[in-house]
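*Asks:* Structures incoming, each one as structure tokens.
Laboratory data are not the source of any read-out in this text; all were calculated from the coordinates shown. For clarity, every value in this text was computed on a predicted model and none was experimentally measured. Cβ atoms are built from the backbone, for glycine too; each structure is taken alone.
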Structure P
């Protein structure tokens, strides 16, 4: 799988920012069919850093309601990437 197609976007929330600053873990939304090994290779190749650990999770879509109609968005997959000691991604660093 091509590295640019594995990672869809970074997760920029208050919780993910706290985890990034305190523990050095970066969170991304990834493709549903991507494996931990795919994510590890993609992050290593795109930013030239060493990845220590990858954890993945699947979040279910929240049910939305409009009148009598209900809809449910598709599930998304996230990856929490822990980098090697002292490594940082320039994507998240403030300029």
Structure Q
């Protein structure tokens, strides 16, 4: 399993900016947008460890610049069970 990266924002427009920044910053695949509720949106990417880390940093910076960053996380080589629970099996 490749690494997974998550950036959670407040609002759709910041989420779009995050997805764009993540895709431009590194060779990652934007795999999903998750509507969390209460205007919270999580952008999920996958790719190699270094690329995901770079993308998460770029996405978090973009969200922070808009005052919309809630949380971010990069998981290097998640377990098969964790990835399957999220629906990211390869």
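*Asks:* Please state which of the structures P, Q yields 18.0 when mean count of other Cβ atoms within 10 Å over residues 10-17 is computed from it. Present the calculation step by step, with values, prior to reporting the outcome.
*Replies:* Details: P: 12.5; Q: 18.0.
Label of the source structure: Q.
*Asks:* Please compute percent of Cα pairs over 20 Å apart for structures P, Q and give me the label with the greatest value.
*Replies:* The structure with the largest value is P.
*Asks:* Related question: For which of P, Q does helix-only ellipticity at 222 nm (-39500 (n - 2.57) for each DSSP H run of 4 or more, over all residues; to 500), calculated from the coordinates, equal -13500?
*Replies:* Answer for the origin of the read-out: Q.
*Asks:* Between structures P, Q, where is distance in nm of label points 7 Å out along Cα→Cβ at positions 18 and 42 highest? Working shown, then result.
*Replies:* Values: P: 2.7; Q: 1.0.
That would be structure P.
*Asks:* In addition: From which structure (P, Q) was relative contact order in percent (Cα under 8 Å, 6 or more apart) calculated, if the value obtained is 42? Write out the running numbers ahead of the final one.
*Replies:* Values: P: 30; Q: 42.
Derived from Q, not from the others.
*Asks:* If you don't mind, another one. Comparing structures P, Q by distance in nm of label points 7 Å out along Cα→Cβ at positions 66 and 82, which one has the largest value?
*Replies:* Structure P gives the largest value of distance in nm of label points 7 Å out along Cα→Cβ at positions 66 and 82 among P, Q.
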